[in-house]
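Colleague: Read through the structures below before going on.
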Structure 1
Amino acid sequence: MQPRSFVKPGLILLLGLLIGWGVLAATIDRVFANRAPALALQWNPASADGNARLGDTLLQGGDIKANAARIAALADRSIGRQPINPVAARLLGLVAAARGDEARATGLVHYAEAMSRRDLPTQLWLIETNVARGDVDAALRHYNRALKTSVSGRNLLFPILAQAANDRAIWVPLSRMLAEQPQWWRPFMVQAVQQGNNPDALYAFARRLGIDKPERLDTGLLQGIEKRLVDLGDYRRSAELFNRAHGQPVGSNPLLRNGGFEQPSGFDPFEWNLKDEPDLAAVRQPSPRAQRGSALFLTATNGRGGDLAVQLIMLTPGRYVVGALVGGVSGDPLAFPHLVVRCAKDGREIVNTPFPTAPNDGRAWRTDFTVPAGCAAQRIVFQATASLDPSGLTPWIDNITIQPQEGR
């Protein structure tokens, strides 16, 4: 009987331990290389991702010039192990830029981008470099790539791009890019409407995107642009967008829209914007007059008061007559509804007059007012105030017209 040999089992055990160590190190590398690169490097010092991410952490956490040597060493180790690692290539490029070697920096960062367009810092460097060179088209190209590949990058880039879009040199090529409707176009436009102060840019974006066409209508976004144009004093082009969206002639400018309240209200500046709150509301309901369709009923209770219905109009300077049917107006005269017309630009009132006493089945009413020079657009408003002595009737108005006064 031959003596037992422990050599073979020992070799098997050693091989198993080595394989287990390798599997464990590889697992830790995969799991922690991006989240905890220092830990991953303790188990696998040659980890390409671990070295690259640790170098990236050093870059983000301090002065690149002070850490340039260590960042470069980590990036070199990474790219030596994995030549297609985009983070390592970008780090070497940024170190070269910090050392004043722009040619090498540009080559390395472009190499990083060729490996992956998803590395946001690579795109940011290329954006900044092209902006500094005055190459707007190239900068926008990298904006597009960054916004397509990094949703988190949008929080950083949208405000910058929206502000830059006020400059004609930016918004003209940007409008061409938006016309292709990249996947980020709508959230960017929401930001641009909030920050935009150039009406030319906002109008161009709406037209290029085609959101004012009935077949491609984006109601919420278009209304936001229209309102922003009104805030910026560009009433004409705001009205043009409204007209296009509603299939009306582009230059159409009626003195008042939907004066009979037969169409639903809306949120466009050129539609009736109606208040709808429990104690303060303007509501379309059937008119008390037979066969008169809808009327607008004005309600204010529990001490509330304010503007209940508003529409933007664009009357040229001169005298005008407002005609209407009003009803349900009785009780406390201090609580009678008011017709108010204000200049859109500065809010100054050019008329503020109470409704007359009127029975529930209505009566005709007329009043006049003058639009002064320098008041290119106006808001016609109906106000109501809660009464201390309710009459039991709800005031209403219908069949509103505005006509130029003869001999004005």
Structure 2
Amino acid sequence: MSRYSQVLSNKSGQYLLISSFPARMAYGMISLSIFFKVQQATGSIAIAGLATGINGVTGATTAGLRGTLIDRFGMKIPLRFFAPSYALLILLFSTGSSKTQLVIFAGILGFSAPPINLSIRPLWKVTVPADQIRTAYAIDTAVMNSVGVFGPLLATTVSLNHSPQMALRICSLLIFIGGAALSMSPQLKKWKPEKKSASDLAVWRTPAMQLLMFEGVFIGLGWGAFDIAVPAFTTLENIPQRTGIIFAIMAAGNVVGGLVAGMVSKKTSSFAAFKRIYFFWFIFSLPLAFTYPNWSMMIVTASMSLMMGGLQVFYLEISEAVRPKGTAVAALGWLWTVEGTFASLGAAAGGFISEHYSPRYCLALTTTCVGIGYLIMRGGAGLLKAADRIPNEEEDTDALGANLDTNK
């Protein structure tokens, strides 16, 4: 645990975690806030799923572009432009009433999403020493996962007990506060975009990144369907309050899994650990389609989330190891573009399938996609050799940036 105390005692690390927390909470709330807003306004789960999916598609398809902007111009201007604009647009969306208006506005919201999570990972490299990066990623992943699930819990609670409009107003306030605080971080001055030479390949032309994107197609599709299947299942069974409980249990599992991964020795390669955890993630997902929104779904999703928390820590290290030079932010942005786009398609399809057939088909799709993702990563191991070795201290330092002033 001393590794965690070292990172958490770092004043710059504390600022990074605290300043980004409100905006991350807003991101955790926005999808279900949109879902309940549209569902209550139109009375249709399918239309609510469509609006949620379109919001995700437009946000995902532009994530790579926002990452490219940051790699080229820095973080300060994109954050200070997108955050207040997004907050204002959320308020406008909350006043909508017609089906067409809400669906179109949900798409506009996606286009304007500020690059909060895209900015955090590169900032850790100028915040902690190289030997603390894995632990910092674990803490950051734990925070991201917890708000990514406690956000939906808060959105569900506020939407059902008060109104979706109230949940959306809270999102707007949180994104404004978080975006403003992060844009004023002292670490923004220290982080400089990497220089890229003419011989460096683009993200889309790098074989290892192509493999990660291909895997992201299936993981996005499966988890997009899952994210809609759970609230759709509970709504159809007249127990919508259980949505928040299931997501809260997943949050706890994600946090624990991520923190455990952060204590794994640097003598274990990222890809080796990733493969082992991925296998168990698939095994634990096999009963998912046979569960009901009660103790059975809670147990299965809890075990899956333990694996997911660890996977994300090593996924960050893998993407960092295989990305082309000069794409510190854009690489992750384009990966999220692919995964997020297909997650949105999965969400849109999930709403239709859940309403006209059964949410269980969506849960089965999740398991199938996890299995395909595992086979892709195993089959493409040769392309990820850079992540399947133990770098020495000098290589770690060169890759992550030397001369780190870690306490300012």
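Throughout, read-outs are computed from the coordinates displayed, never taken from laboratory work. Quantities reported herein were computed from a predicted structural model and do not represent experimental measurements.
Colleague: State the single structure among 1, 2 that was used to calculate relative contact order in percent (Cα under 8 Å, 6 or more apart), giving 9.
Modeller: The read-out comes from structure 1.
Colleague: Further, regarding this structure: Quick one: P(r) over Cα pairs in 10 Å bins from 0, in percent, for residues 300-379 alone came out at 14, 38, 34, 12, 2 when computed from one of 1, 2, so which one is it?
Modeller: 2
Colleague: Out of 1, 2, which one gives 65 for percent of Cα pairs over 28 Å apart as computed from the coordinates?
Modeller: Only one of 1, 2 returns 65 for percent of Cα pairs over 28 Å apart, namely 1.
Colleague: Separate question: From 1, 2, which structure was helix-only ellipticity at 222 nm (-39500 (n - 2.57) for each DSSP H run of 4 or more, over all residues; to 500) = -26000 calculated on? Provide the component values of the computation, followed by the final result.
Modeller: Working: 1: -14500; 2: -26000.
Only structure 2 yields this read-out.
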